[in-house]
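Chemist: Take a look at the structures listed below.
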Structure I
Amino acid sequence: MTATAVHGVDSGASGAFAQAGMRIAGHDVDTTHGPILYLDDVSVSFDGFKALNKLCLTIDDGELRCIIGPNGAGKTTMMDVITGRTRPDAGTVFFGQAIDLAQMTEAEIAHAGIGRKFQKPTVFEQHSVFENLELAMKADKRVRTTLRARLGSAELDRIAETLLLIQLRDQVDRQAGLLSHGQKQWLEIGMLLMQEPRLLLLDEPVAGMTDEETVRTAELCESLAGRHSVVVVEHDMDFIARIARTVTVLHEGSVLAEGPMDAVQADPRVIEVYLGR
């Protein structure tokens with residue numbers, strides 16, 4: 001079946017996809033106690049500079065958490081630790097109750113169900129939107145398997161679900177390099193979703209977007225919460241205010257404040273080190 005066949009999914013099927021929700025992998029992640037991610041007393045130093053200083057953070061299963069803070073607060077290092085790019089000097093990092101991320105490689109962490117989107121979108125620009133999603137699908141990527149691969153109905157359904165979710169159904173056959181900046185960001189999120197993550201880390205997802213694209217990205221983030229756990233790191237405070245449920249403020253590698261957006265915005269410490277600048 002071709003990309004056009006997926007593009008032509010009827011409205012009844014679309015409704016079924018929306019009601020069924022995205023398929024979620026990582027069912028072996030133990031969240032019986034609620035949280036899906038634990039960082040406890042995590043410290044990281046670079047040439048004497050403490051990027052993280054006994055950072056403690058807990059993300060609940062299905063939660064949408066916003067992380068803000070000034071440059072140098074430790075936001076990127078925190079995501080590097082979660083995804084295995086940086087090893088903590090001290091502390092523990094657990095995915096669910098039993099998966100020790102500090103002992104795993106980046107590839108193992110991604111396979112366990114953690115996906116990360118960097119600020120600059122990375123897509124296969126010479127391939128269509130459909131082909132990008134197909135290439136990102138969890139599968140045996142060895143050449144022989146790929147050459148023999150034929151997408152079944154389940155795989156086509158997953159691509160169709162993702163196209164609807166990221167609102168690129170009408171762009172399915174378009175070359176990714178011709179998409180707008182915002183559309184490329186959505187496509188990359190869609191590519192992550194094809195990996196069936198339980199936890200999504202989104203680094204400045206609305207940087208460089210138009211106002212309309214920012215609104216659509218807020219809707220996308222809100223739609224992902226519940227079916228996935230989502231951590232959004234962003235500087236755009238209007239965007240954060242639109243999607244925020246719980247906001248964590250980092251400063252000098254530790255949590256400075258945490259709570260609802262209104263409470264965080266009114267916190268004198270947050271105003272002094274971040275919002276007042």
Structure II
Amino acid sequence: MTLPVSGASPSDSVNTRTPGGLGDYLRKALVIADVEVRKLRHDPSELLMRAVQPVLWMVVFGEVFSRTRAIPTGDLPYLDFLAPGIIAQSAMFVAIFGGMSIIWERDLGIVHKFLVSPTPRTALALGKSVAGGVRALSQAIIVYILALIMGVHLNWNPLNLLAVAAIVVLGAVVFTSFSLIIALLVKTRERFVGIGQILTMPFFFASSAIYPLSVMPTWLEILARVNPLTYQVDALRVLMINGSVGSHPLWIDFAVLISAAAVLTFIAGKLYPRAAT
């Protein structure tokens with residue numbers, strides 16, 4: 001069975017009837033991701049507009065707090081400390097609104113075509129989440145370029161760069177999956193946008209994105225330690241910045257993000273049929 005690609009010609013349709021097993025599951029998830037990513041070719045302006053916010057955080061917030069030295073970051077310059085947090089923040093902001101696509105697809109009748117296909121529901125959710133990761137990579141590239149211009153001491157080891165890309169995608173998968181769950185529960189664009197806007201700031205400020213865990217009050221530190229964004233930021237600092245030391249071993253950061261992505265994708269897959277109602 002073929003799945004039509006939004007905005008593409010019939011010849012661009014993709015086939016999902018392939019042999020069973022893990023390879024088949026991943027192939028179907030990548031088909032869904034490809035469908036979502038192709039939409040960016042028709043309207044890339046969304047990513048450019050969302051890049052304004054991380055630029056403002058780096059240029060305004062970063063420069064001001066670097067001069068005031070109000071936040072203790074040890075031997076690490078504040079801009080070096082901040083850059084990984086801004087990458088994680090911008091990726092999360094893109095991902096947290098990724099669930100909107102399900103609401104549009106339901107209104108257009110497209111979601112029914114996906115639901116009658118042989119694609120597992122969790123593969124549908126995973127594909128959309130991976131597409132959110134691709135969007136997030138574009139934000140990471142913009143922040144990388146800005147950080148280079150501003151003199152941040154970046155680690156250019158190719159293996160580190162690949163690991164940074166993996167962490168950005170993995171974090172975006174977590175928050176896109178979370179976004180899908182919200183969209184499948186609330187079902188209306190207005191409620192979804194309202195909840196998304198409410199949640200982004202608590203996730204951001206209850207993390208180590210702009211200040212270390214050591215300066216937080218106890219209650220905020222507890223929240224930060226159960227926030228997946230904290231582990232994404234921690235991994236990015238270790239991988240991106242020369243001389244940076246993480247709050248956790250790198251394997252713990254990866255394990256937390258992978259576990260969160262798996263649990264949230266499973267829940268989104270179970271809720272996916274609600275998109276048709």
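Derivation of every value follows stated rules applied to the coordinates shown; laboratory data play no part. Please read all numbers here as calculations on a predicted model, not as lab measurements. Cβ atoms are built from the backbone, for glycine too; each structure is taken alone.
Chemist: Out of I, II, which one gives -10000 for helix-only ellipticity at 222 nm (-39500 (n - 2.57) for each DSSP H run of 4 or more, over all residues; to 500) as computed from the coordinates?
Modeler: It must be structure I, since only it matches.
Chemist: Of the structures I, II, report the one carrying the highest value of mean count of other Cβ atoms within 10 Å over residues 117-124.
Modeler: Looking at the calculated values, the largest one is II.
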